[in-house]
Structure I
Amino acid sequence: MLSPCPSPELVKKEYEKGLKLIISLDPSCNEFRSTASELGVAIIDFVLQSLSTRPVEEINELAFIGRAILRAEGRVLVQGSQESDDRSCFLANALAVAWGLDSTFTCPLSPVQELALSWYARLLQLLDTEKIHKLFELGKLYDFGSGLEHASTVAHISLDIATALTEGNGFTKRELATLYAAAFLHDIGRYFSERGHEEVSAHIVGSHASKLEEDFDIPLLLFCIRHHRRHTEPRKDPEMEKLGEKSLRLAAILRLADAFTNVYDKEEYWGARGSGEGVMIVARFVNKQRFESKAKLLEEIGIKVELSSPS
């Protein structure tokens, strides 16, 4: 359920109906906290600025925690600052998608909130909350290399590009899930060293292969990680002959997506769409020189890449 800053009386009333968790988006709301504590109702502070979001993998962590409460027929309250708070509406909709609920909450959302909702809904078609949580826990050990915002940005833009190209390339659900995992973990080696971090990342992920192989194609995952940087030569990698041409396309997609730093905050991004024999990326403020150099591999294998500003 949604609520603006709840009164102690409301918390007591909802507790009698099974309230177990309050997700607070507004730390300035404090009235209810002592009452919730006395009743044993857990509080998770998930601070959001108005019309903003946080990486969808963090939202999935809330869904992962709350799912057990719902299975036990408990209740979860999402608390914002006012009745029509876009933040609470956005988060409640994301949780409803994760929990398979029919409930939808209507309110004006910002473009980045709408983007995050679409990303999360698509991701849940590839992986469930537990599998996303497993990847999150692995990445968190190494601070996601360059931070969660970058890891999530690259992972979802990779899926955007692959989805835009799927009609001509026929990527399977498992291949798309593997691309997501590779992109999400591509930088974790940077926790130790910038130099050669692609090999360090692949080594770390490879050491966890037994926990990941049920859900992902490990050789493909490692290949994509190893070749996300511009100086590597995937076509000279002996693994490519074993993995096939699709592996080159997927590695090239991840390389291009890595041109973006953090679309949750610094870069305005509107998506990718198929364009003739290639793909068009609609974005503003991206580093064009980096984008063009990261796009070269895709273009060399016959996939035209265009960058367009939103009209």
Structure II
Amino acid sequence: MAAKEVFWHLPGFCYFRQLNYALITLMEQHPEYFREGYRIGSVYGTFPGAVWNGGRVVMGIAGKRDIEATLKLYNSKGVPVRFTWTNSVLEEKHVYDTYCNLIMRLADNGLNQVLVNSQVLEDYIRREYPRFPLISSTTKRITDKGRVLDELDKGYFLVVLDYDLNHNEKVLQELESRADRIEILVNEVCTPGCTRRAEHYAQQSRAQLEFDVKDIFPCPNANPNKTFEECRKRPAFISNEEIGKYIERGFVNFKIAGRGMPQQYVLDTYLYFLVKEECREHIAKELGKLTAKK
């Protein structure tokens, strides 16, 4: 379908580790089953318990050897690991966190990437870890065209577009000249125009920073039906038929949302966007074999 390389950014490099690695391996070994020109641009997420993490709370801890093994797993395939360092309530004292800095040192090879939201952390990473490409996160909730253009002037590797702008033709036209630096979130399930989205991200950031597993955000628009079919009904969703038009205009970076979602949802999303329609059943079976618990 695509005459140029198109990059897809996958969720949950830890939580969906087996699934992601199996998918990457199959794309490498059997490209004929997948859509033409599609590549995995990164796998994003966090190691559990990292206070710099934002977007979704992830508790726990990973040891040094586990971190090294995970990085090697993806990097050996040429796939960057992209950290969701988007905690929006960080103070300067938090940038010296031992665990997060350990992760950064182990991943500092010029391939891996960082999503950012907090200015204090961004400044620290630019100074201490200059080899990491920085991506402006959708958690900034930037829905104004002028502010999006300002983000593109700040030297970010990519800017992730807010989902409310996915089908805004005026904004897309304005961004076409720099489309290769825009990343588009194709399957957001959140309510269109949600006025509490930024507040929700801040609450998640505080919960991660304080390790508060009981701090639950009272979302008035919570959707209990977490299926891909339900997601396809959302106004921000971009279908396969529409993706081709975005690619023709120069947009070649697409993000798949899935952190905090069931693995079946993520699998269904991968099959829909990445796999040729006539090959989906076969790839689903192959992924099942590769991810089966031993």
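Compare relative contact order in percent (Cα under 8 Å, 6 or more apart) across structures I, II and report the one with the greatest value.
Greatest value across I, II: structure II.
To which of I, II does the computed value -11000 (helix-only ellipticity at 222 nm (-39500 (n - 2.57) for each DSSP H run of 4 or more, over all residues; to 500)) belong?
Working: I: -16500; II: -11000.
So the calculation was done on II.
FRET efficiency 1/(1 + (r/R0)^6) of positions 14 and 190 (r between Cβ atoms, R0 = 25 Å, to 0.05) was computed and gave 0.65; which structure, I, II, did it come from? If you can, show how the numbers build up before the last one.
On the way: I: 0.05; II: 0.65.
That value comes from structure II.
Computing Rg and Dmax of the Cα atoms in Å, for residues 62-117 alone gives 12.0, 35 for which of I, II?
Structure II accounts for this read-out.
For distance in nm of label points 7 Å out along Cα→Cβ at positions 6 and 38, which structure out of I, II has the highest calculated value? Numbers along the way, then the final one.
Details: I: 1.5; II: 0.8.
Structure I comes out on top.
Could you figure out which one of I, II the value 32, 52, 15, 0 for P(r) over Cα pairs in 20 Å bins from 0, in percent was computed from? Don't skip to the end; give the middle numbers.
Details: I: 32, 52, 15, 0; II: 34, 62, 4.
Value 32, 52, 15, 0 for P(r) over Cα pairs in 20 Å bins from 0, in percent corresponds to I out of I, II.
Which of I, II yields 17.6 for mean count of other Cβ atoms within 10 Å over residues 134-141, as computed?
On the way: I: 17.6; II: 23.4.
Corresponding structure: I.
None of the figures in this text is laboratory data; all of them are computed from the coordinates on show. Just so you know, these numbers come straight off a predicted model, no measurement behind them. Cβ atoms are built from the backbone, for glycine too; each structure is taken alone.
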